[in-house]
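I've put the structures underneath this note.
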Structure 1
């Protein structure tokens, strides 16, 4: 099993969710996060004053998948989150040693 962590633009969440549901990935967790990478933030004008916004609002999406669905899930997320502009985000994959469904006690891939 693997844990996919994707940092995406917030308005791309619906496309990512629909794409993952289409390939049979049912659950996900999302967080509102702020950060910067190569995008380096931006400046905004507010009441005539210029402000530097160092941290950009992003969305962190976590999805646990079976090893057999990893490549397909990565492709779906990459395509759905793509805009072609700087700041599209990143995807990280980490090993997931165990998963347990609290309600039923199922473990491993059955808990996903």
Structure 2
């Protein structure tokens, strides 16, 4: 999956883009880690029950120029993209939107 100006996860209707206020320190403050390539990555668990180890992972990667991003929800091993909207799993959807709203509130993302 290539970096794009706007991104969303499989099955979601809302697209997100990086806010103009997003900087390297904003990414680090929100849990992103800088990779050896210079890109920033965040991996957060989305679990129906806390500490279950069976949930999915939200992966967001931002390019090193902080202009483009990509995001997906994957299986717990990170190998396959998952559509959390297909089975109407409201707990996972709520967690996803809560995380996205917190990134918007912190000036990292905007709705596109």
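Every number in this text was worked out from the coordinates using simple rules, so none of it is lab data. None of the values given here were measured: they were computed from a predicted structure. Cβ atoms are built from the backbone, for glycine too; each structure is taken alone.
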Exercise for the section: For the read-out log10 I(q)/I(0) by the Debye sum over Cα atoms at q = 0.25 Å⁻¹, for residues 1-56 alone, a value of -1.07 was computed from one structure; give its label from 1, 2. Expected result: 1
Fill in the blank from the handout: The highest value of Kirkwood radius over Cα pairs in Å among the shown structures 1, 2 is in 1
Exercise for the section: Match the computed value 3.4 of distance in nm of label points 7 Å out along Cα→Cβ at positions 65 and 97 to one of the structures 1, 2, and report its label. Expected result: 2
Practice task
For the read-out distance in nm of label points 7 Å out along Cα→Cβ at positions 25 and 89, a value of 1.0 was computed from one structure; give its label from 1, 2.
Solution key: 1
Exercise for the section: Assuming 33 is relative contact order in percent (Cα under 8 Å, 6 or more apart) as calculated from a single structure, say which of 1, 2 it is. Expected result: 2
